[in-house]
1. Out of I, II, which structure matches -17000 when helix-only ellipticity at 222 nm (-39500 (n - 2.57) for each DSSP H run of 4 or more, over all residues; to 500) is calculated?
2. Out of I, II, which one gives 2.9 for distance in nm of label points 7 Å out along Cα→Cβ at positions 181 and 285 as computed from the coordinates?
3. When P(r) over Cα pairs in 20 Å bins from 0, in percent is computed for each of I, II, which one produces 21, 56, 22, 1?
4. To test your reading of the models, identify which of I, II gives 24 for relative contact order in percent (Cα under 8 Å, 6 or more apart) when calculated.
5. Just checking, which of I, II has the largest value of volume of the Cα convex hull per residue in Å³, for residues 157-436 alone?
Structure I
Amino acid sequence: MKTIRSQSDRFLLVLVLSSLFIFFLILTILSKGAYGGGDDITHYLIARYAYKHPINLLSHWGKPFYTLLISPFAQFGFLGSKIFNLIVGIATSYLCYRIAKHFHYPKPYLIPIFVLFTPVYSIMVLSGMTEVLFSFILVLSVFLFLRKSYILAAIVLSFLPFVRNEGVVVFPIFIFLYILQQQYRAIPFLFLGFLAYSIIGYFAFDDFFWVINQLPYGGSSVYGSGSLMHFIINTDKINGYPLGILFLMGAIGLLIQWGKERFCVRSNAFFQITIILLPAMAYYSAHSFMWWIGGGGSFGLVRVMAGITPLMVIVSLNGISILLSMVKSNKIQHAIVLGITILALLSPFHAFNIPLGYDGREKLMQEAVIWFKNSEYKDDKVLFCDPLFVFYAGIDPYDGASASYLWWDNKRDYPQKTENEVIIWDAQFAPNEHRMPKHILMESPYLKLVKSCEPTFPFITFGGYNYEVLIFSNRIDTLSNN
């Protein structure tokens, strides 16, 4: 009887995972836009050209370990990067299922569904961003720890900061867990990733501490700051209200259970709190705090929470267990589970436009690229701010002869450079991250505006600018006709 039940569970799990993969693969193919915007495209470009420019594999901004793993998929185009995320997302949901079974939660087959249909996770598996791989490595580390593969768990976790820097916030929690389990020998392995990349980077940058010295984030953010409750306010886009409420119930339930166990640090409830709830809350709190103070390059983007929503879903399942324990009727229990599942399935489509289409910025940049490729300037070197331009144009942005990023030091006029360059100015990236005001180019005696692209339906971008794309040339023959 137990064997039959086990076979039935395996069949149900395979059916659920296969269905999820097919469904999200269709959505991935249908989604043409990039939810992560310029970040999504830049991550792809770094990985896409990593074999041509190996230094990309050590791009601190691009996240070295993420770039290493996604680069084979990126060779098949942007869709390849997104399929990588889908595979990783499915694998993460499976590991969460195994963790739920470890703690004997009822109806663990719901876990893969809830993980993939958590709104922010749904939208991120349709992208090529880092958050999904972050969630996988974090969940895999928890899974290995539960299987008592302590050293392997530490090794895997050591590479988490090389997928997203803020992964370091969970290290103190795992160190505490290793001490609690008296697995002291595993603790040094938490620093293996740092040691490995420090050694590799030393030969590339002549700096053993390049991981620290080249941190791309620091000081105040150009994006400003916001409410400490920002992510809680956006629960509908992160967990979705059904799973968000259940997460709160599950978390409170664990704390109450720990109280019943006399707050014993050796209790099962405390172990679940420490290994599942605390890592998620440490990450959540860190991002909330950084957005509140306007530090660490934070923009208050809800997408970052996709890194921990799989762990939060496990706690949500505990919430379902608590809810069902209040009802004796099996029929009512089934109705509750069905209702929660339906609401969870609908949540991503309520929070986001799925599948993703092109937004106004993407459409206008495509228009600019079409003009450029049919213009007399198509063979000129491109200086750009928004990576969308080189992405759509099929230009290698790391080949200094063909293209390079345009930066301005905010201290002087635009200088005269070599001839035959085209400057692509956009209203989102240029005046913000790249600190290149439009008037500097418009007033430069070395440049001429050769194309202006404006959207059919005007919209405001970050910084309060009307979005537009301007193309300048510094050709001598162009300037002579000015």
Structure II
Amino acid sequence: MLDISILPVCIGILTALLTSLGWWALSPPAELRHIPSVSTLKFMWYFISNKTREELHRDVFEPALKASGVAKVWFLGAWIVMFSEPELVKKVLVDINTFQKYNIGERMKGTIDYDFFGNSFFFMNGQEWRHQRQIVNPAFHRSWDTTKVGIVAKDLIEFLEKSKKEPIEVVTLMHRTALDALGRIAFDFDFGAIRDPTNPYYRLYMDIMDIMRIPIRRFFPQLDKFPFPYVKRGIKKMAEFDEIIYKMVNKKLKEALKRKELGISLNMEDRSKLDLLTLMIEAKVHTNSDSTDKQFRDNLMLFYIGGHDTTSNSMSFILMELARNQEIQELARKEATEVLGDEPKDIVPTPEQLKSLKYIDQIIKENQRKNPIMSMVSREVAKPVEIGGCVLKPGVMAGVYMYGVQHNPKYYKDPETFDPDRFGPNPNPDKYNRVPFSWVPFGGGARQCMGMNFSMVEQQVFISMLVRKFKWSLPENSPFLRGQKTGHFEVCYPKDLEIIFEPIY
């Protein structure tokens, strides 16, 4: 039981901390004061009151960025100088010696974010990053087998058939779908989340995400260092989650070591059918890498959130856009039928057939432009640099505001209009001014997202199979008929989206 005599001391310490953090959030360093500012209080109010990302951009970010495409913003416990013009975006993403991935251990140690992500290769730089990338590369530099995604797509189709044309809450369903796909492709494991809405694996992951997304801690993650109830709950959930991951790692590692001892080799020529964890462990075993179980765990966390949240939310946005744009949905259906045939059964596209799904590829790319899952990505300045009229010192955070550059009317006419023709073979220059680094949903340069090709394949399989099987639309009272409703700023999704699915065969 807490000794009430120390309560005044605890309250005093907490008050001092919040006062200090508030001062930092409202008082940028002298060398950054000349840079236009995003209003911290307005940003916090919009964020905490669940305003949409569209409102945040229009009312909070765009006014500060309008003059030069450069502004500063307080977020994640630090001042970030953000850029939204392609030539500045290119410099931040391409010059990896100057703009490095920030050291999560130094900036976030003691927070739930650090406990979850750990020190994966995503946050490494220099030789350390190159060494870890050698372990991870074999898992991604390969062709992707569509069979495992197809199995999950068939489970999804079976679930939707049972909906009997009743509205389905899409975001939760897509999260469960992405978890099943991730399980099969990354771990060769069936989570069974589509079949069971109360699935414990799904629920555990979402409990952790709900804690991480508590609004006030996104501005002041240092609050995690105090024994608030959410911190204790987060530690408990994280321990349960880690137990699952370590069991998977240890099982695969024992199998790989046993194969090596017996002189048995996997058929590495057919790498497309092997799961990511097996490929990573085979690389460790056969190169005598000193990678620890903890490093495997940390890298898997990166794949977990990358393969789960980004794909599930991208799919939710695509389903929303095709429900609102029936003519585009029909064109996608026509293409899928031409490529996969009109036989009334579920057909999984082959990797070769995916190459012919040109229009569906355009739909995916336009969705990634209009509805990027990440609004901004950050780097840490490693050495003095001049960019956009600013001189940034080492340690300053630099951000690429992806949503801003991809919604700039200079490069995309009517940016709020969903138009896949922007990414056609001969786009109208009035619709899309093809300027390098004006489309950056996966980042760019040497640190571009390694899972980009996997994400594209996954979405192509799901969309082509769903659009052959169903016609879908929004309910008559849907708020998405009138506009857009997004949840969160960092990893975005169409909040409370419901869709009606009608089987074609």
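Coordinate-derived values only; no laboratory data. Bear in mind the structure is a predicted one, so any value in this text is a computation, not a measurement. Cβ atoms are built from the backbone, for glycine too; each structure is taken alone.
1. On the way: I: -17000; II: -15000.
Of the options listed, only I reproduces it.
2. The structure behind it is II.
3. Matching structure: II.
4. II
5. Numbers: I: 178; II: 212.
Evaluating volume of the Cα convex hull per residue in Å³, for residues 157-436 alone on every structure, the highest lands on II.
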